[in-house]
Structure P
Amino acid sequence: MAICYEDGALARFAGAATVEEALDFAGWLAGTEAPQVDLAEAGSIHAAVLQCLLAFRPTLHGLPADAFLSACLADLPKATPKSEH
């Protein structure tokens, strides 16, 4: 699976996210308060998974390397880096 659901409200993508993962991803997004997604290691993302991202608008912690995909997600909220003290 390309989507790893970590403790709390973070889903981390690694590799290609397929259509088979879209339904579980949508359910996780709908059932998670303030969901956060890290796409830094994402490969290709099926259109159904992309639609989930656009519909639920989770906070992004990292953008994919693919320029077109990053542009599609440009309007989604981004996590602000924590300042070190």
Structure Q
Amino acid sequence: MGWKASTDSLVARGLRQRGGQPTTEGRAMRTHIEARTDDLAVRAYRTFTHAEAARCLDVLTLLATEVFDSDTIPFPNPMGLPARRR
């Protein structure tokens, strides 16, 4: 599914307005999903040493930079991901 189809789907489900802003229901769902994924994801990182956590952050930062620099993700986007400040 492309970005436009994804956006249209969110509008149809009442999670996003046609102008791009999330609805009240969309904001509530995002808040719930973010909290739940944080709770589930943190378990894996609790086993890291300080050095392992620092290395993980370094690698993820490099990956995120590659994704942002590729212009693959349009802004605004259905994920609610903000544009990177350059």
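Quick note: the coordinates plus some simple rules give every number you see, no bench work behind them. Quick caveat: nothing in here was measured; it's all calculated off a predicted structure. Cβ atoms are built from the backbone, for glycine too; each structure is taken alone.
Could you figure out which one of P, Q the value 15.9 for mean count of other Cβ atoms within 10 Å over residues 16-23 was computed from? Traced to structure P.
Source structure of the calculated read-out (distance in nm of label points 7 Å out along Cα→Cβ at positions 24 and 64, 3.2) within P, Q: Q. Thinking of P, Q, which structure, once helix-only ellipticity at 222 nm (-39500 (n - 2.57) for each DSSP H run of 4 or more, over all residues; to 500) is computed, gives back -8500? Only structure P yields this read-out.
Given a computed value of 1.05 for Rg/Rh (Cα atoms, Kirkwood Rh), which structure among P, Q does it belong to? If you can, show how the numbers build up before the last one.
Details: P: 0.94; Q: 1.05.
Going label by label, the one that fits is Q.
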